[in-house]
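Next up: the structures, one after another.
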Structure P
Amino acid sequence: MPNAAFILAGKLTVEEHGTGLRSVFKKGQAFAESVHSIHRGVTGREGAVAIVTYAGVPGQQLSVKQDV
């Protein structure tokens, strides 16, 4: 489901499976999350706080778990 996030506090690292690409987002930054690609978000010990807006329809899954 398409979405966008705004980081209110902390830091979030998004890691793309397969490519190894890492993107780091810090307080005050916004980004569109990857859709149709396997990825994960990592915060570390400090954690992170984000506002996320989803653009979907009722009943649509937010994500689909994949075994890698």
Structure Q
Amino acid sequence: YDAVCTPDLYVYGKERKLLYRGRIDDNWEHPEKVTRQDLKSALENIIAGQPVSSEQIPSMGCSIKWITS
């Protein structure tokens, strides 16, 4: 899935098509200062049968270190 940090959110539709990949909101450090709820907006659009915004901003968090064999 190419996740690069935690949390790195993925939402798939019924057909297992990726509909959303991105952050929860625009202020992970100060929840009281959130002005944009990206995940919530994406889920509301999916439920309403509307397209999800093509502007999907990556998450901020701890990087994932992948072990290669």
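Where a number appears in this text, it was derived from the coordinates with a stated rule and is not lab data. The model shown is predicted, which means the values in this text are computed figures rather than measured ones. Cβ atoms are built from the backbone, for glycine too; each structure is taken alone.
So here's what we get for this one:
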quantity	calculated
Origin of the value 45, where relative contact order in percent (Cα under 8 Å, 6 or more apart) was derived from one of P, Q	P
When mean projected area of the Cα convex hull in nm² is computed for each of P, Q, the largest belongs to	Q
Origin of the value 0.50, where FRET efficiency 1/(1 + (r/R0)^6) of positions 44 and 60 (r between Cβ atoms, R0 = 30 Å, to 0.05) was derived from one of P, Q	P
Given 0.6 for distance in nm of label points 7 Å out along Cα→Cβ at positions 12 and 52, calculated: source structure among P, Q	P
Structure from which 0 was derived, helix-only ellipticity at 222 nm (-39500 (n - 2.57) for each DSSP H run of 4 or more, over all residues; to 500), options P, Q	P
